[in-house]
Each structure stands twice: as structure tokens, then as C-alpha cells.
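Read-outs throughout are calculated quantities, based only on the coordinates presented, and are distinct from any laboratory measurement. Computed from a prediction, not measured in an experiment: that's the story for all the values here. Cβ atoms are built from the backbone, for glycine too; each structure is taken alone.
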Structure 1
């Protein structure tokens, strides 16, 4: 598995304040309404995206029990909370919440590395539009996979992964040869973006196939990752119509 650390920003022309604002917003939502408040769980389960709610338009307020696959004993239960607005608002709110600190840190690292360059190409306003559309598209992809493969549609989904996957797709199309420093086999080296992102996408495909037999989806919405990535590939040039293409990066030198 390739783990990215940073990329080459020598050709970046603008300050990515929108990308930084997205990172700050994700962190603040995680710290305050999700973690610091006594009603943190209520907030999380009120504003997460529940596939069945999106398909039916009905707000679910029920207890979901997770049972041991062999003993059938309940090992965990969550209470879905009422959404104070239309359930469709969760398509947006869910992409600014996270299930834990590791989930948050991993997502924000990827957004910090790859988002600034996509914002530099699209411009600040178009980048916001691109990011949100990719996140919503990822949620719809997750919903389609949930129903298509018989997973439990009541299980809530949250996280910025779908939108960030769209950012990765856009980055891959715009900057395939840009240098990205990664940890590969416990060694820090430099590879072109198409290698770093391509291996990440392959990992999503492999793991999504392994999760198909689990009605919970294995705890990770790989369908959202794949759907968001494809949305980013498709949308980055459509939303960036009229924008000059980025300068072609030279292939990176290998460092060991």
C-alpha cells in the first residue's frame, strides 16, 4: 500500500484558502458537535446519510442492532435520531463528519496534499462546487451499492472520503506526472501521481469486492470512494471549462 506524504507545489499559482477552510470545517465539526457535546451521538446520527431515508424520503428513528455472525448476539446498537430538516440535507452534512480521529486525520491528510492543486486549477468558487458535487455523487454511489448488493440500507454513512475521492480523480486527470512523496514498503520515495493515486484506487476496488458479502459493507463505504473518484474524473474538466490546462509536470526522479 502506498501512503502519500506531500506533493510538489512549485507550480501552484494561488493560495488554497478554500481547501484550508474545508479542512478547518471538518476538524471543527468533529471536535465540537460530534465529540465535545453531550449530544454528540445524537448529532451524528441525526445528520449522517442513511440510504433508506434518501430513497424513501422518510426520517427513520429506530434502533439498529449489530449481531455476531455466529452467535447472533447483539454486539452493538445505534439509535437513529430525527433530522430536524429534510433528510436530503444529510447528503451534504454527512460529508463534514467523521467516525473517529484516525478517519478524520487520514481524510484531511489526503485533502491537504491533493486539494490545493485542484483548487488552483478550478479557482476558488468552482472548487467548492466541484467538491460538493463529488461528495453528493459519492453518497448516491454508496446508496446504489447498498441496495444493489443487499446491504442494510438503515446503516448511516458519514465522512469526507467520497468528496476527497473526487479530488483525487480530478488531480489524477490534471497532474498525472506531478511528484508525490510516499511511503512505499517502509521507504520514503517519490513517484508520479498516477502511481500513488492509481494504487489507492486499486486498493478501493479490491477491498470493495471483499466487503460485498458483509451486509454492513465492512464498515467502509468503498462504493462511495469509487463513485466519488469517477465523478471527479468526469467533472473536473466540465466544471473547469475555459480554464487553461495546468503546465505539464516532468516525471519525478526516483529517490531511495
Structure 2
């Protein structure tokens, strides 16, 4: 499905990003794993290589445009091209109502979760155009379609990711670059491990998904892999929830 493609994932040191890297490799892609977590990113590379895949790690802070440019440059320098990208890196941020939300928390969440996607696409698209096209998958959230109390920054950023996705899809589809977004529900990842530690909160989260459980990172990664491939050749500017029915309530 992705044989001979070169694909990069941000936030690839754990959770959904790690699962994306592994599924891409299974489908034949050469994978560039990026993260601020060096140990986690290098572990993902080891896992990919252990399954017979080809991968490298590049430390990246997606909140810095220069880092995002350097990531793409490193990808092209090592593998010669860039075909696929998944802008997955993100943080949850503080929990507080809007009027009490800390300004530094707002700035950090918007910078990583929204500006980081813009920075990524800016350089990824330029590289893909040189190859005649490519596919970008931006990791949004169910909170790209609805909101969650006490998460104004996260909700705003993920809504913004949908807008960025659609704008880029309109701009570059005719040039062969497809851009789509994925909206996971609550998935078993390090990001929500703290929430799951509280039995009451975990029960609430499970109950919010009609399917009766939380999601798995691999379930999100399988959709990312399909959108990354030519099997989704007529799909662009779209938003795909992977949410166990959360948004159908």
C-alpha cells in the first residue's frame, strides 16, 4: 500500500504516532520518526526495524518553524524525497474554564497543536510538490468537531486544524497533494493515562463512547495508513472521526 514511499510522523515517540510509524512500515514505507522525546523516538525506530522496516529518528520541536523545516530537510537528505506526512504531535494542556485559563498554557497549546501543524505543512507541501504530489494527514480530535469543558485551548486548536486542512486541500489538490484530518476519540495513549488512573473518570470516558470502550492507537493508525495511500486517491479536505460513536450521541 505504501511501498517505496517515504513518510514522516511527528510525535512518533509513543501512542498514536508510534502506531502510525509501525503500520506505515508494515505497508512498505520508509519512516522518519520525530519527537521531542529522544528515548521514545529511538525506541519507535527500534520497533520498526525489528519488524523489518526502515526508519530513522529526528529530534523535533514542532512549535518551532525552523525545527519543522529541518525535519523535512533531514528526511529528503536521507531518503531523497517526502511522500507522506502525519502531523500528530500534540499536548493536552491545562484544565480550566476559559476565564481562568492560564495565558502561558493557551500560548503553548496553540503553538504546538495548531501552529505546529501549519509549520509542518508549510515545509512538507513544498517538498511533496517537487515529487508531483503526496498525502498529509493531520491529527485533529473529536474536539475538532465539538468542545470539551475546561479545554478551551485544545478545542480551539483542533477546530483550527480542520480549517487548516481544508484550506490546504483546496490550494494543493490540483497539484497532487491530498490533505485530510483524523479525529480520534479517547484512545489508550500516554496523553490520557492520568485520566484513566481515576476509576470514575475512566468510567465516564468509556460511557461517552457508544461502542463501550476506549480506542486503540492501532485503530487510528490503520485509518491514517489508508488516507496516506493511493487507495484514498479521491479523498481530500475530509475529516474522519475514529471515535467509537462519540460524535453520534
>> With distance in nm of label points 7 Å out along Cα→Cβ at positions 62 and 134 coming out at 1.5, pick the structure among 1, 2 it was computed from.
In response: 2
>> So if we calculate mean count of other Cβ atoms within 10 Å over residues 78-85 for every structure here (1, 2), which label has the highest result?
In response: 2
> Can you tell which of 1, 2 yields 26 when relative contact order in percent (Cα under 8 Å, 6 or more apart) is derived from it?
Replying inline: 1
> Here helix-only ellipticity at 222 nm (-39500 (n - 2.57) for each DSSP H run of 4 or more, over all residues; to 500) has been calculated and equals -16000, so which of 1, 2 was it run on?
Replying inline: 1
